Structure I
């Protein structure tokens with residue numbers, strides 16, 4: 001598959017995944033539209049929306065639970081600066097919803113990632129065969145093209161190795177405080 005060809009939606013890609021889905025997030029701020037209202041409320045009140053029936057969760061949780069039920073191991077690692085941003089505090093507060101859906105989540109302080117070879121963008125590695133890069137603007141919203149795809153074995157290996165190195169060093173969500 002040539003890089004940048006959009007093969008399917010992420011839901012379809014995940015439905016085709018059989019063994020593993022690894023997601024590495026490396027930004028301290030995201031500004032994607034489906035979270036904007038919840039994030040603004042969190043900044044005003046300090047309260048996170050942890051109702052799985054509200055916001056963007058009704059779309060995400062079923063994808064995860066379906067994958068988990070097929071035996072897919074879904075891991076998410078986040079590299080964060082310290083002290084953390086308001087967005088990372090918000091993300092930490094809503095992570096129990098990821099966990100309830102079946103994801104495993106870990107956090108790595110950025111200063112512990114200095115010697116890791118990391119790709120330039122957040123990514124998903126699906127079944128050690130496909131990488132989806134998520135491309136964001138400086139403000140954290142989706143950029144154009146938004147997503148890039150590759151099955152290039154060297155790129156898949158780079159991303160999988162980076163993820164595994166981060167995962168080994170990272171702290172499980174339950175032990176990470178913001």
Structure II
């Protein structure tokens with residue numbers, strides 16, 4: 001669930017750990033939204049609401065609703081640790097625990113985990129969006145980037161070149 005949510009929002013790892021049930025709303029088959037009181041891109045600490053539509057595959061909205069129901073959560077952090085006996089922690093995940101969690105998941109899937117970090121999810125979304133035809137301005141607004149150079153560092157070079165070629169062909 002954290003990986004699906006992070007990918008479709010292009011979110012930062014520390015933002016995942018700040019998500020609370022109280023600041024999240026979910027309308028099945030419509031959208032999920034959440035409010036973050038602060039984030040790296042929010043220099044004035046005024047907070048921001050983020051929304052993600054319902055999707056037909058790998059839907060973060062359905063993943064969220066299924067997790068909240070299965071875990072019986074009604075308040076507090078959305079993402080929490082689970083011990084080896086299946087007990088859900090009362091506290092949210094710590095930001096530093098995301099990389100080990102991601103790598104453990106990849107290892108269990110038989111994938112090379114050592115080359116991935118929490119930024120890999122953000123980079124994967126940016127590359128997917130670019131290859132799906134998103135223009136850089138839309139991507140920057142959706143992911144909350146203010147600097148184009150920063151945004152382009154997250155998009156795989158082949159996708160950057162492809163986007164430039166498409167623009168030149170118009």
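The greatest value of FRET efficiency 1/(1 + (r/R0)^6) of positions 85 and 141 (r between Cβ atoms, R0 = 30 Å, to 0.05) among structures I, II is that of I. Among candidates I, II, the computation of distance in nm of label points 7 Å out along Cα→Cβ at positions 45 and 69 that gave 3.1 used structure I. Ranked by FRET efficiency 1/(1 + (r/R0)^6) of positions 21 and 133 (r between Cβ atoms, R0 = 25 Å, to 0.05), structures I, II are led by I, which has the greatest value. Comparison across structures I, II (criterion: relative contact order in percent (Cα under 8 Å, 6 or more apart)) gives the highest value for I. Structures I, II were shown, and distance in nm of label points 7 Å out along Cα→Cβ at positions 37 and 53 at 3.2 was computed from II. Computing distance in nm of label points 7 Å out along Cα→Cβ at positions 13 and 149 across structures I, II gives 0.7 for structure I.
Ranked by mean projected area of the Cα convex hull in nm², structures I, II are topped by II, which has the highest value.
Just so you know, all these numbers are worked out from the coordinates, no wet-lab data involved. The structure displayed is predicted, hence computed values, not measured ones. Cβ atoms are built from the backbone, for glycine too; each structure is taken alone.
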